[in-house]
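All of the numbers you see were taken from the coordinates with simple rules; none came from a lab. Owing to the predicted nature of the structure, the values given are computational and were not obtained by experimental measurement. Cβ atoms are built from the backbone, for glycine too; each structure is taken alone.
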Structure 1
Amino acid sequence: MKATETKLKGCFILEPRKFEDERGYFFESFNEKIFNELTQTTTHFVQDNQSYSAKGVIRGLHAQGGEHAQAKLVRVLKGEVIDVAVDARIESPTFGQHVAVHLSAENNKQLFIPRGFLHGFSVLSDDAVFFYKCDNFYNKESEQGVLYNAPELNIDWGIEAGTEIVSEKDIILPTFNELFQKQ
C-alpha cells in the first residue's frame, strides 16, 4: 500500500497494491498494522458504514465533536465521487482549508480523514456505493456540520450549481465562519 499525505497534516490518500491476472484482481483494502505504520497513528476502527447515493447527491459537510469525534477511512465500492475533507482544527496551520480527492471503484483510492475534520462527498457517476470505517461510535448529540457551499470554503463539488441533491438537514447548516464564530 502507498500512502501520500495531503497538504492537510494527518490526512492521507491511500492506494492499495492491486494484483491482476486473467481471473480478475485482488487487493488488501485494509490492514491495521500497515495502515498505522503508514499514517503514523494508532487508529483502531470500531464501526463500518455504507451508503448508496444517486448522481448529483452531495452529503456533508459533517463531523462529530468533542469526545465523540471520529477519524474516517473512506472508499468507493461502486461509481465515483469527489471526496472532501476540511480541516476544522482551530489550532492547525491549515484550519479552514480543504482537499478534494477523486475516489472511484476503478482507482481504489481511499482517503484517511483524522479527527477534527469535516467530511463530505458528491456523486459524479449515475450512482455510488460509499464505504467508510470510523474509529469512534456514532453519537447523534455530537453531530456538527457546515453548509456544503459555504462561500468561504470555495469547494468545487464537480456538480453544476442548481442541479445538486442535498438533504433538508444539510441545506440549513451554518457556514464555516458561522459555526466557528459560535465556538
Structure 2
Amino acid sequence: MDDIVKAAMAKWPNVPDCYGWLGLDARGRWWMRDEQVQRAGPFAGPGAHAQSRGSELRHDKLIAFIHRNYGCDGAGQWYFQNGPQRVYVELERLPWVWRLDDEGQVRAHTGQKAQAQHAWVDEDGWLYLQTDLGWGNVHSQDMERAARCLEAGRWPLAELPWQEVLRRSGCVPSPWQARQRA
C-alpha cells in the first residue's frame, strides 16, 4: 500500500466505504461505474449487459495506483484503498486474472508473480489457477500457454463447478449485492 494512502487513512479514519463504482472484468480491465450505469444493472452475472459495465479505465498511472492498493478484507470482498476510502470491486470472475509468459511464469493482472499450485476447469470451460496469492482465472489470450503447461504436467487439473470455485476461493464477486442482502 502506498505511504500516501496510509497517511490519508490515519488522517481521515471514518470515511464511508464505496460500493458498486469499480469493476474488474475477466481480462483484468478496470471499469468505472457511475450511478446511471449502476442503475442499468449488475456488473456481472444474471442481468448484466454492456450498459451496466461502465467506462473502461485507460489511464496507466491510475491503474498502477489501483494495483498497488488492491486488497481483500476478512469477508472475501476485494477493494481498492483510495486514500481514506475503501472502494469495493465488482468482479466478473475472480480477484486475480492470470497472465502467462512463454515459459509458463504466472503473473497477476497487477504484475505480481504467482506460483500456481492447482488448475481447475468449470462447467463453462473457464480455467482457474489456485496460487500462492489466491484464486484467479486465466486470461483468455493465454489459454494456449496454459494448455502447454497442463500438457507438461506443471499443475494438476480437475473439474470444479463455478459455485464451488467461489466457495473454495472465499471470494465475494459483488460486495454491493452482499451488502444489500445483509
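When you work out distance in nm of label points 7 Å out along Cα→Cβ at positions 38 and 54 for each of the structures 1, 2, which one comes out largest? Mind dumping the intermediate values first?
On the way: 1: 3.5; 2: 0.9.
Evaluating distance in nm of label points 7 Å out along Cα→Cβ at positions 38 and 54 on every structure, the highest lands on 1.
For relative contact order in percent (Cα under 8 Å, 6 or more apart), which of the structures 1, 2 scores highest? Can you show the working numbers first?
Values: 1: 28; 2: 22.
Checked 1, 2; max of relative contact order in percent (Cα under 8 Å, 6 or more apart) sits with 1.
Suppose mean count of other Cβ atoms within 10 Å over residues 78-85 works out to 22.5; of 1, 2, which structure was it derived from?
Numbers: 1: 22.5; 2: 19.0.
Derived from the structure labelled 1.
Work out the source of -7000 here, i.e. which of 1, 2 gives that when helix-only ellipticity at 222 nm (-39500 (n - 2.57) for each DSSP H run of 4 or more, over all residues; to 500) is computed.
On the way: 1: -2500; 2: -7000.
Going through each structure in turn, the value belongs to 2.
Rank structures 1, 2 by mean count of other Cβ atoms within 10 Å over residues 6-13 and report only the one at the top, that is, the highest.
1
P(r) over Cα pairs in 5 Å bins from 0, in percent, for residues 86-125 alone computed as 5, 17, 23, 24, 19, 8, 3, 0: which structure among 1, 2? Walk me through the intermediate numbers first.
Working: 1: 5, 20, 27, 20, 14, 9, 4, 0; 2: 5, 17, 23, 24, 19, 8, 3, 0.
This value belongs to structure 2.
Thinking only about mean count of other Cβ atoms within 10 Å over residues 14-21, which of 1, 2 has the largest value? Mind showing how you got there, number by number?
Working: 1: 12.6; 2: 15.1.
The maximum falls on structure 2.
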